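Visitor: Following this line, the structures themselves.
Readers should treat all values here as calculations from the given coordinates under stated rules, not as data from a laboratory. Here the structure is a predicted model, which means the values were calculated and not measured. Cβ atoms are built from the backbone, for glycine too; each structure is taken alone.
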Structure 1
Amino acid sequence: MNNIVPTTIRIQEETKTAIEELAEEEQRSFNKEIEYILLKYIKEKKEQK
């Protein structure tokens, strides 16, 4: 992932808080936690095909 693109998303405050908590537990930044969640989801979807 060499090409990092700044992105803005809109999410519910409760979702943001939950992601922040997960990130802290996993010792990741908020952004890295979102990236991890998205990549995991993409991988799971690809495996379902």
Structure 2
Amino acid sequence: MGELDQDKLPDLLELKYNSIGDAVAVLGSVAAIRDVFVGFQEQLYVPVGM
């Protein structure tokens, strides 16, 4: 899968925040974090001119 695969999200959060609990304390709920992650990717890969 790609570098921004959702399966990698926990690992990325632990790299940045040391634990999922710390990430949740800073960013909000796990669902909210996942929604932002997915939304970011949708915007990142929008074809030019759309």
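Visitor: Which structure, out of 1, 2, was distance in nm of label points 7 Å out along Cα→Cβ at positions 14 and 30 calculated from, if the result is 1.3? Kindly include the intermediate steps, with their values, before the conclusion.
Guide: Working: 1: 1.9; 2: 1.3.
Going label by label, the one that fits is 2.
Visitor: Additional query: Match the computed value -19000 of helix-only ellipticity at 222 nm (-39500 (n - 2.57) for each DSSP H run of 4 or more, over all residues; to 500) to one of the structures 1, 2, and report its label.
Guide: 2
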